[in-house]
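Every number here is computed from the coordinates shown, using simple stated rules; none is lab data. Just so it is clear, the model here is predicted, and its values are computed rather than measured. Cβ atoms are built from the backbone, for glycine too; each structure is taken alone.
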Structure I
Amino acid sequence: MVLKNTPTAPKLLDLVREKLRLLHYSIRTEDQYVQWIKRFILFHGKRHPREMGGGEVTAFLTDLAVRSNVAASTQNQALSALLFLYREVLAIDLPWMNEMVRAKRPARLPVVLTQNEVAAVLLRMQGVYALMAQLLYGTGMRLMECARLRVKDVDFERLEIVVRDGKGAKDRVTMLPQKTVAPLQEHLRHRRLLFDDDLAQCKAAVYLPDALAAKYPNAAIEWGWQYVFPSGSYSTDPRSGAVRRHHIDEKLLQRAMKRAVQAVGLAKPATPHTLRHSFATHLLQAGYDIRTVQELLGHADVATTMIYTHVLNKGGCGVDSPLDRL
């Protein structure tokens, strides 16, 4: 008797990836969620999540906090991954899920540089990293928003940049600083030459979000969709397997910024995101309305923007110390 091949059931982590992609989660979130679910399963001796519940989840999160001493945000990310597993993948919604308490994140003030410190750091950065750092400080963009910037979203005539798919999957418009116009145009001239070379090698296609690749078949090889800051080499897309040029690795800018901060001799732990904090603080110092700053930053709630009122150029709450009045 000949036995027919029966299809094997998909593995749990493959189901997790499929569900994340169906719901349009980012590749970074996908990687993080899969890693947390894998760690959860290994922590409990490779037991299937269906056999476990709130007690096992609490034990795992407690171990992260006590033994691994992770930050509250990291612990909350692990919880989000496990809740996604149970609710979205395993289709289980039990009372214990609603009773899980997230770790309280400490309210910390952002690191902000003075204008002189910003100028000193930018002066010690070169090439494409200097240009990206100038854009971060001059526009308030987040690091990944800058790295993912497309040619079509830079408008030199209107002096504005359209930030696509920012945090919370929202678009917004910010300014294009006058000082970056000439260097950015020069950068794009060299970028166009690289694009033409890629086109000749049939490797000019770039990643397109959602179903745009199916809706606009030729968009992936159009100049407007190219990344402003491309990678120096080709890479394989982990989802589609396509070999193409992705955007620049954000870690390269982080390292360049770190070297510049060290060269200046700053004691502040400044990172590329510090330039965004400095952008907001310096706008408020210049007298711009907080609602305007909120819109430029893309904050959903003005309360988030209010944090910058605590780090203006005066001491606590803008009050002069009585010692200085003696």
Structure II
Amino acid sequence: MNRKLFTSVAAAALGLTVLSGCAQNAGTKVDADASGKLPLKIGYTAPGAGYADLYVAADYGIFAKHGLNVQLVRLNDSSQLVASLSSNSVQVGVGVAQDTAAAIMKGTDLRYVAMSEPHYNLEMWASPDIKTVQDLKGKKVAITSPGSESDFGLTDVMERNGMKRGDVQGVYVKGIPAEVAALESGAVSAILTQPPQGAQTKEKGAHLLASLADMQFPLGAYTVQGKYLNVNRDVVKRFVQAEAEALQFLRTHEKETEASIIKYTGVKNPELAKYAYDFFLKVWSQTPQVDEKVIRQAFEEAAQNNHTQAPQDITKYIDNSMLAAA
């Protein structure tokens, strides 16, 4: 499958300015803070319900139970993920695995330690005049940023419907709220976004055109610097244990999860939170085990986009050993 991106990924150095202050070196051992817990910053790349595993772990004491004092840091877009990890502005980063795989192939020392979503978490919502995906030919589709999940998703949904990426005009709008606004204003004919934000366009007449939840995609890949893992393995193990518990919490605490979705996404309608919850039950992993097959896909796609070869052995970039202790 041809997943070649039509624009270059924004320079990773952009993310170095995401957070203010001087980050501690990733090779330094972390000590407990005044609360008696180990501090950890986790960076995520979109304000969607897909990161509800993080939301509930923060809101309902799961991180604290595992001895962590976690700060969730929302990055502006996926282009900032690698840079924020490299600068130690965040110690754990989650997002599209192609971004981190591309960085690894360029020499960045990263490890995959958990995975929450091995599938696309996207829906395509369209204006009333668009009845099929084929009707989008020659039309504009809003996506967030180069190298984002929606960027890859637009290519894949076109190809699944017998079309090419070039049959539509992808418009980068730098954020999910901007996608929604573009569709509601008529500036674009469709958007690709994760619930619940896309579903709110129904109030303005838009309708669900396609779901990508059944398509495998290397998403929700939790990554750390190799040197951070070497020195602070206990911190990462506690995170993996908390993530395992959070993924189970999601499935047994619907109302609490929906409350966190409302809190972090800014969508106030409880019905939309319920819609998102039901959607993501099909996407969230049962456990945070990193799927070697999915990560291999990430390396192969990153290699294709950068006109290089994927490493033959990708297992050295995956560490599932901490899950056994969860």
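Structure summary
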quantity	calculated
Among I, II, structure where mean projected area of the Cα convex hull in nm², for residues 190-285 alone as derived comes to 9.1	I
If helix-only ellipticity at 222 nm (-39500 (n - 2.57) for each DSSP H run of 4 or more, over all residues; to 500) is computed and equals -10000, the structure in I, II	II
At a computed 19.0, 58 (Rg and Dmax of the Cα atoms in Å), which of I, II	II
Which of I, II yields 19.2 [mean count of other Cβ atoms within 10 Å over residues 62-69, calculated]	II
Identity of the structure behind 27 (criterion: relative contact order in percent (Cα under 8 Å, 6 or more apart), calculated), options I, II	II
Read-out mean count of other Cβ atoms within 10 Å over residues 182-189, computed value 13.5, structure in I, II	I
